[in-house]
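Following are the structures in question.
None of the figures in this text is laboratory data; all of them are computed from the coordinates on show. Quantities reported herein were computed from a predicted structural model and do not represent experimental measurements. Cβ atoms are built from the backbone, for glycine too; each structure is taken alone.
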Structure I
Amino acid sequence: MDNLKNDLISIVIPVYNVKGFLDECLESVLGQTYRDLEIILIDDGSTDGSGDVCDAYARRDGRIRVLHQRNQGVSAARNAALEIASGTFIGFVDPDDAILPEMYQTLHDAAIRSSADIVQCRSYQYAGKVKILSGNDQTGLITDREEAIRLFFAGPITWTLPTKLYRKHLFETLRFDTRLHRCEDAFLLYEILKREDLSFGLIDDVFYFYRQRSDSGSGLGSSEQMFAVLKQIEEDVLPIYPALADQIWSTNVSSYFAVFDQTLRASKAGPAEAALCRKFKRFCSSNLRKGAARILTNSAMSKRNKCKALMIAYFPTATAWLIRIIHRLQGK
């Protein structure tokens, strides 16, 4: 299919110590059928040779720009790329993931046809041998702000950056919060969704392949920050849209599930990591127990999730044992 317009798309890829995955990622981006790309690689102080890989690819393809900086974190890396991006549209790819060749052609054409500010596709998440399809098959154009925020909590609008194509004007006054080490993408996306004139397109095509790495629970230490972000968003939303209370609490419960599961995957690490796992198991169990009444009466939660939440709340050890068995059977 010919491009509907020759818009430049700036693809932002923050790079930090991912040498073993970077070739696959960059080959998938260079293989896009949409050719009008500006590929911005931000080497965030890598020490494993990832920066050299970036430079080698830049010599090979003139569409690639490389910026080397001292290690400042993924938010600062993305912000640095946004400062120099010259595209009409912005895309994000994580350096250990891969995309199918038609991704940006399809997202761009959908954005042009619908005049959407953002278009989102679906993704596969790989966890060990298990391949999980993210999102659902909802499609169409969302122009109502309350509905967009509801779908942000309900799941059709995913919290991750890379499955989407954005019009650059959305970032004119917005940048990633460099103080955040978790949920920084969700927080920025929520700020975008608050715009009164926003239109958000959903397509059912699966183009993005997200690799869930089994690095020893690296995100556990910032879990409290994640819940602080969720609380901040909740306090911002509820005075305006009180009808979303059950959906927001359901999302919070799902976040407790994610952290609880993460403690199980990381529990075989060293003593410090093991202590962190015990801390967050207690944290999840205690907070779910405090919210038991809200769980029981929640109209947005499935019976299955209510049961899991109450099991973690009152029987965390037995629940951990059961989840480990399930993970083993699933090959995780």
Structure II
Amino acid sequence: MTDLGEYRVHGLLEELLNGDGARTVGDDCAVYDMGGGKALLLNIDKLASNVESYNRARLCVAQTLSDIICMGGDPESFLVSLTLPRDTTVEALKSLTTGLQNELARYDTRLIGGDTKEGPAFHMVGFAMGQVRSECMVRRTGAAAGMLVGVTSTAGRQWGMRWANAIIRELRLSVPASLTELCAEADHVINLPRAESRAAIGTGHVRAGLDLSDGIGGGLRILSHASNVRIAVDRPALAGLIDSRLAPVADALELPLEALALSPGYNWENMYVVEEAGAAEVARAVDSAGGLFSVIGRVESGRGIEIGGVEIERSRVPADEKFAKEYSWENRFLAWRQNCRDLLLGSDG
């Protein structure tokens, strides 16, 4: 892991497991062809060890179901594997289980079982299953020159509050107390773009996509590599995604507002590549579902990523720490800020 980084390990496993030519891994979910025009989507996701107890059920459900939803599927069943320290109370286990059930019910998904073990530290792994019509399944490999890149905004909300909460806390930023409280409240809510994704995919104009659990930067890296294309991103479009009330956070970071759109996850939206001729129809459909679809860039011939007309080395696009081997997980906040400064303030130009 030190030599390669987590995502290069993913690529190595993808080559090994897809050796017979059938693409079963390499997308947001594993895919099992059921025949009859249907496929089973399966996803497993381990919760990070530093997640606060109040957020464990919420995050475990979100990170596990989001991949199925992004690919056009309907999540149906959920299992959870728990490692519980000996001092875990009955009340804590009941609270966690109830939290899982409540979050899953929001997406018409049932908790049907799992596994528990005693261990020295708490660990949690979610496993979800869902179905999708094969013709509607969205993979990462369909982007082509001339298409547009856009992102969902669930219920039309603006982005940035959950990431701002994390960086205010971790970097001890000095911002108004009222804003700190507002960002902290956002950490207690995750709404996945289920209706918005259904609406977009239902137009028939979506050609590739992935969920943004690794952030826009991670999504750009993955899509440009998987589809072997170049993606040009519009900086003003990134700024337009962010809640303007977060300007004091950007000022404290000494970064432009659009930097907050390049968070390493934390927003739980989806990125889709759509046909240019159908982009307006996609936007109208998502609007009718109560959300927004915002075009942030264009797919071009070649390979790589550019932001605001500036060619960006793929490894320097701000993203989740699992893409990097240059810095440790513990240093991800400082590394993100430095990458944004290099990228957006001109030192890469």
Label whose coordinates, when helix-only ellipticity at 222 nm (-39500 (n - 2.57) for each DSSP H run of 4 or more, over all residues; to 500) is calculated, return -10500 (choices I, II): II
Among I, II, structure where relative contact order in percent (Cα under 8 Å, 6 or more apart) as derived comes to 16: I
From I, II, which structure was Cα extents along the principal axes in Å, for residues 153-232 alone = 39, 29, 23 calculated on? I
Suppose you compute FRET efficiency 1/(1 + (r/R0)^6) of positions 121 and 201 (r between Cβ atoms, R0 = 25 Å, to 0.05) for every structure in I, II: which one lands on 0.05? II
